[in-house]
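Undergrad: Listed next: structures, encoded as structure tokens.
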Structure I
Amino acid sequence: MNPSFWQNKRVLVTGHTGFKGSWLCLLLSSFGAKVWGYALDPPTQPSLYSLARVHELIESTIGDVRNLEAIVAAVRSFAPEFVFHMAAQSVVLHSYEDPVETYSTNVLGTVNVLEAVRRMRQRCIVINVTTDKCYENKGWDWGYRENDVLGGHDPYSNSKACAELVGQSYRDSFFPLSSYGEHAVGIASARAGNVIGGRDWTPRQLVPDTIAAFLKSQPIVLRHPHAIRPWQHVLDCLGGYMSLAEAMVEDAAEYSGPWNFGPTDAESRSVAYIVQFLAAQWGIERPWIQDSASHPPEESVLRLEVTKCANRLGWRCRLAIDEALHLVAGWYRGYHSGEDARRLCLEQMAHYLGRS
């Protein structure tokens, strides 16, 4: 990731009011990019978007990616050089409760964003953000590679696999690599592991629920404490997206298609490990208890193979899992001690950029 690259670049971020979107807007604006966000109102109250006053740094349009004409008008008005499509329904359990919302947002929303880019008829690099859960999970002990079969058993994971196919179809049908010189639109997809970071309020997510329990001096109730996931700090994840976009400017044909972003397999950890590490920072002696209730099924093991991004992009996680968790705990402790949310983000961004 090259901060100077983004000076004065026109960047559209869909889902900018969410957790990852807010961090991305802060990062891009600190690099001098001209950022425009398109999203629904912040999905949680409070939100990082509001507390870090992200709206002061960017242009913002409140709108629904499911509304084709609205997103077409927004894209034409802003004429972005880059699009980070992050707007999504991202909670697995909620996808069981409302699969229609999940599919319409994640699949039709992706169609609408790419259609808006098609109708804009100008040079643009699109990073279609999906998830590591888009793979058909076979319970392997090794990481999934970009050419493994897509699938997903739950509606959320399956909807993201569908979003991957939408991106592939638009690239092959309307923006073929063989004629990039004519249309100048490049599409890549980014499949990130489980993302953690300061001030995520997303419901039913591990870190927000853990911190909420600790603030009440209570243990968190865990559905699957021994589930293994490829955890990574939000800044590592976003650094990967931005590195991919930079590379596509140099050679869109070479760098289009799917990319995994996550830690090495040795850095994957269990849910219980994450909670116990945070508990040690928080001084909680009994951090979790097993949930005895019945829940929809979730995958027990999920790992990503990240050799492709290491070898071809020169990207890797700068933050080892324990350092990432230190930053997460430090952000929450600072915020709950009265420190300014934006300043905490900027300090952690400076720390991240200083890592080799």
Structure II
Amino acid sequence: MRPRFCLIPIVLVMAVAARAEVVILKNGDRLTGHWTSVVEAKLLFKSDVVGDVSIPIDQIRSFAPAETVVVLLPKGETVSGNLSVADGEKLEVRNASATRTFAAASVEAIYPEAIEGAGGSRKPWRNWRFNGNLGYSLLRGDRTANTASLGLDAVRRQPNLPGLKERWRTNFSASGLIADARDFTGVHTSANAAAATLRQDFLFTAHNFAFVLGQIEHDEAQSLDIRQTYGTGVGRDLVDRPRALFSALVGVTLVRERFQTLQPRTSSEALTGEKLSLKITDRVSFDHQLNFYPGLSRAGEYRLDGSLLLSTHIVSWLSLTTGVTDHYLSQPLGGHHNNETLLTTGLGFNFGK
């Protein structure tokens, strides 16, 4: 019986080897491993010996992966089939209906069909990138105070592969503040706040988009029990570079809000906003956002929300952060200030793809 069990690992090794691809270069070298994509006329290959390598197509003598591929062409056209590369001069794709040949420079990208499908998937848990910050402070003495703040920003782009035109962009942000203080006389005060925003963009060109959004807010310092904002509009990415993204938007919103001393009310507002993300150095980044809501049904009233965040990265996923947020009401409740400004320092984190 033992010889039979010994055959199991041998069969497994042979199965793994059978799935590996082989790239033969023009200089005679052979690489064995697995490919991931062809982008900018270069084959991205994970070699069993040398690890990740990027091989120009014109340096390949032969390569023919076993699985079906998807070729992404300019203007959004796609072709699927079996790929072969011969003498670095042409890419040949064969399927049941035809065989097509392409020059490497004319192809936006090539992916295994399974990976391309995952990159274009709209499953809600895929392809999110998160950035967050957490701060805490305490005071002990004649006064006792505790303050904790939490912020979270996330974006999801679909499709999320080089060569595929981005069509959908989901933006989510959430923030929370817990502030509690008690002085030596026993007087207790608190200023808790929370907000969350979800905005869905549809990009009808590379830099122009239409959006819908929903937002919910609570702000104890302004005696705001709840504010719900629903809106729609259009926007444009005015700057879209590896180190800088600046976008602006305009729209209209419907607002439902309830303050502690007022009856619930519904109104309409316009919306103008901008967002800037700037990578100053490899370790330092800056984010700024400003939204202005002039009243439409209540002429003369307006509100404004803004934020600044400066992050210094310690490692790829951890950073030190300093942030400022500001909320302004043109006509606050009696006894309240127009402006509410919060300065926070703490740790930042980011993860996702």
Structure III
Amino acid sequence: MIKIVLTGGGTAGHVMPNVALLEYLKDFEVHYIGSTNGIEKKIISKIPGVIYHGIHTGKLRRYLSLKNVKDFFSFNLGLIDARKLLRKIKPDIIFSKGGYVAVPVAAAARRLKIPLLTHESDYTPGLANRMISNVAFKVLTTFPETVEMIKDGKGEFSGAPIRSVILHGDREKGLSFLGFKGEKPVLTVIGGSKGSRVLNGALYESLDVICDRFDVVHICGDRNVTDTSGYPDNYRQFAFINEELPDVFAATDYFVTRGGSNSIHEFAALKKPMLIIPLSKSASRGDQILNADSFEKRGIGIKLEEEDLSRESFLASIDKLEAMKDTIVKNLSDADYLNGTVKIYEELIGKLKALGKM
């Protein structure tokens, strides 16, 4: 049986695309290399048939910090761990979704001459994937504009890998789970796997007006749960949603979200209009802003800068989103390669065939 190693971690954005790919790997022996206690372990360890391996990891920082010294040693320990694991597993191929967890795996793959394919979610390649691209035989990209930023002609546009389960939700089941009658459009506010205090605050300040016009779903993150007594009857707050998430997404008419690539591409694949409020550049490397810019330029989303966020601008942006619904849905329907999972699988199979392993 062909063996494949999947790797990536640090955030859910580096893990969920691997989960999407697993559906196509049922005839493979699948191993996952991640950190010993990160979010990837929590997610992947629950999936039957996938063998999880934890290694030491060191975070990649772009600024001076004493933690860099500790992480330098952690990275080197991770490299030793990864090398031992790959020698033991003897995979035929590796797929990396990036993140600092994947860097020692890629370095070990180069040493052991194991072919590696990687995928970049964001508009501009992150530090980890810039390092990994030196090892990869190809770098697939979510955004068409990113291809030109990949060195040595390795870049190729694939679109974002989308979990198929997300695409098969049931609107009526979603409305039933939420306790909504379907008489108002549903607005879902979601701030990523950890939630967003900025988005949460904007919603709370506008809740009186928003709930007059929409049934509201608020996925706020487990650290941001509040007492909802006294809130409007058509407001639903969740720390997170598991099994019912596809149905809730199917019931949703509009999304308000951060600019994380995986999330906005899942909503795009569902043909749902979205208001994107990206992380500010002071709190990130600016990738979410560029992601949002790309969506707005293509007419498949609306952007509101965090620095411009207020009750007034939030409500005005919701008005604009509602007014542009038909145009956005048409543009989303015309878009190509919104789901890149098949393309990733085809690249893996093509490389294995070229190597004579299939």
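No lab work stands behind these numbers, since they all come straight from the coordinates. Since we're looking at a predicted model, the values are computed, not measured. Cβ atoms are built from the backbone, for glycine too; each structure is taken alone.
Undergrad: Of structures I, II, III, which gives 26, 14, 8 when semi-axes √(5λ) of the Cα gyration tensor in Å, for residues 186-233 alone is computed from the coordinates?
TA: Numbers: I: 26, 14, 8; II: 35, 9, 6; III: 18, 12, 9.
It traces back to I.
Undergrad: Given a value of 1.2 for distance in nm of label points 7 Å out along Cα→Cβ at positions 106 and 146, point me to the structure among I, II, III it was derived from. Please list the in-between numbers first.
TA: Numbers: I: 2.1; II: 6.8; III: 1.2.
Label of the source structure: III.
Undergrad: Right, here's the next one. Can you say which of I, II, III returns 27.5, 89 when Rg and Dmax of the Cα atoms in Å is computed?
TA: Values: I: 19.2, 62; II: 27.5, 89; III: 20.7, 65.
Working through the options, I get structure II.
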